[in-house]
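Coordinate-derived values only; no laboratory data. Small disclaimer: the values here were computed from a predicted structure and weren't measured. Cβ atoms are built from the backbone, for glycine too; each structure is taken alone.
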Structure P
Amino acid sequence: MIYQKIVIDLPEFEPELLEILPLFCDILTEVGVGDQDYRQTAALQAAVTGGIGASLSIRGNINDVQQVQSFFSISGKALVRNQDKLSELLRQTLEQARFDELPRLRELISQFRVETENSVTSRGHQLVMTASSSGFSPVGKLSEQWHGLEGIQKLKQLDKNLEVEKFAAKLARIRDQLLQAPRQLLTVSEAEQTLNWQDQQYTEIKKFKPAAVNEQIKQAWTTNTQVNFCSKAYPTVAPNDFDAAVFTVLGQFLGNGYLHRTVREQGGAYGGGASYDGSTGSFRFYSYRDPRLTETLADFDESLNWLQENPHKESQLEEAILSIIARIDRPGSPAGEAIGAFFNQLHGRTPEQRREFRQRVLQVTIQDLQRIATKYLQTENANIAVLTDSKTLDGLSELGFEQRVL
């Protein structure tokens, strides 16, 4: 097998283009290319590759989550004998994708809307975690606008009010700006395989640099659901800070020692826990398919009291640490490891930093957990997001949530 990625520095886009950038990625490989329509192009993709796709890679700086590095990529995999065909298909898709198939664009937007709406209750905990941490960093804000509850709301509005010709013109503008930006080619293959790639000249671009974000979030979203999804998030530290390792262990420690018992076993939720998210520099509590709401939010707070006020065995800490180390050391496929290393390097993550993080995890103490909870996890710093039904929300009007309908 051979894997190829064209990786492009993300330029600065006008707000109306930035808003639909993820849709551009979804659509790019689903339309025709050159003089072929989307059906002919799909047949060519199936004959040449094991699949192609486009995506965005946007991460905060390891020392400051308000600083962002961002890239667009289009990628595919194929048998070695088809490597030249794959390379040409990727290039043509990027340069000649047809945004003039207007009925196809309308069909895709409707399809994306249905798929997204149908997935809400299966990933409701992820959606409220994204919402609750959206006020802490540019990556968090973009994640909410593109893939979160706000993104779903905008997609529904787009589908309802789609002016397909204007939308197609925006897609073409995005493509034109990407073609002017510097690009790299990543190839993952056996050592003896080589690939000819013609270098091109590019203009100087203004790279995408979103503004810093510091917002208070207290949102209650309503949809057609019989269960609740809750999240409470706190701003913490960037991934290269020593305490990032401590927060990573804290999430596992609270989940094992308190949250699983109170939120799931006693509270009746299908799941619940806490975790550190390095991309937004936040620590996030969550519950999944939860019959309760305010009681669960109170349990999140009570877990921090449990941490400070109760004696804890070293075996509990060791169990949490070993779970984290197992995740860090879990092997991936050779190609996946290579691609991951490439993007880590683009975003300033080195193997040495990964090893240092692993070592820090092993050094975490119970006193460290209590220290960071006292320092960072104060009630006044918390952002909250819940997903519920309108009837439940009616009983929470006195809590001061910003009410939004999905």
Structure Q
Amino acid sequence: MQSSMQSSMQSKPLKVAVVHEWLDTYAGSERVVEQILKVYPAADLFTVVDFLKDEDRGFVLGKRATTTFIQRLPGARKHFRSYLPLMPLAIEQLDLSGYDLVVSSSHAVAKGVITGPDQLHVSYVHSPIRYAWDMQHQYLKESGLAKGFKGAIARLVLHYMRLWDLRTANGVDVFIANSAFIARRIRKVYRREAQVIFPPVDLDRFQLQERKEDFYLAASRMVPYKKMPLIAEAFAKMPGKRLVMIGDGPEIERVRAVAGPNVTVLGYQGTDVLADHMRRARAFVFAAEEDFGIMPVEVQACGTPVIAFGRGGATETVVTEGAQRTGLFFHEQTVPAIIDAVTRFESGAPCTAAACRANAERFSVASFQAGLQAAVAQALAPATASS
């Protein structure tokens, strides 16, 4: 940052804006927003849409976000994601000119807010728009848009999303990535370096349990990239092993169709039931390629090891070597690969509950808050004599 900006910011309390894509639930990225707001409790909140119920606003400190015109469009409450092509325009209409510090939590368009030369924009990136970049072909195939007229329109929209996404990277002063995997994606897409600060995991919600029961657990939203039917099919071919599956979504009927008698599909369950299964499970099976993947960390906080697909964020959260190992990887998203991984897990050296919990401690709320504060402080620090 230029020294004039730094001195002006340091002469008075910072006026802070926090920008997020949308508020309609409390999931992984919203947990990041929650902790950003705890670091900057006086900040104003901005989103494309805000459909949170009053009783669910605790994690945003009761704040109501300033929203965009998409909030008022027909059907936006249930189908706001369908307005994705309009979101670049919408996010640019938010007036943030009165703020010294803008912190965006971005996995789609939040980083595209417009800021001036005397403002500091720090963007915590969950991922560059994954369905517009390296996961475009997978997204089009899973959405039934790989061919045809609608597919051509989707490709055109994603083309312009890429151009816009690349252009707006120039408006970010400091990039923070939620994992080294995403830092590599930022470098590939934007040609910018990013500091890695892992997302916060509320470890106090998860109690360590040493004694495990004889079942495996898979829990997730049941959407295509999570590969939940793949896990169900693998365990159906291992009838002597029990699997419990928790979650709901468009893939749940596919899961039920391939699940054998040894696979129990519970559907959606509350946090208490989920945490109870996390504590008791022999191991957690995770087949998605995630940008970070918070649930494998939560499971390890319960002392439960992880059998994961060895790409993406899991490679940074699961320890597979040494006495402190907390799980193992499979390297193909296939039924045989999962079966082989479970076999190796049962025949290999055991993972201790204490090692799992110790590894999870690296991802604490306190670590996230300290990392964010340090990154902002460094960006605001006076220019050195040599600069």
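Here are some notes:
- Comparison of P, Q - label where FRET efficiency 1/(1 + (r/R0)^6) of positions 184 and 224 (r between Cβ atoms, R0 = 35 Å, to 0.05) is highest: Q
- Which of P, Q leads on relative contact order in percent (Cα under 8 Å, 6 or more apart), largest value: P
- Ranked by volume of the Cα convex hull per residue in Å³, for residues 64-287 alone, structures P, Q are topped by P, which has the highest value.
- Among P, Q, which structure scores highest (criterion: distance in nm of label points 7 Å out along Cα→Cβ at positions 136 and 232): Q
- If you line up P, Q by FRET efficiency 1/(1 + (r/R0)^6) of positions 32 and 80 (r between Cβ atoms, R0 = 30 Å, to 0.05), the top spot, with the largest value, goes to Q.
- Source structure of the calculated read-out (distance in nm of label points 7 Å out along Cα→Cβ at positions 16 and 368, 5.1) within P, Q: P.
- Among candidates P, Q, the computation of helix-only ellipticity at 222 nm (-39500 (n - 2.57) for each DSSP H run of 4 or more, over all residues; to 500) that gave -14500 used structure P.
- For the set P, Q, ranking by mean count of other Cβ atoms within 10 Å over residues 304-311 places Q highest.
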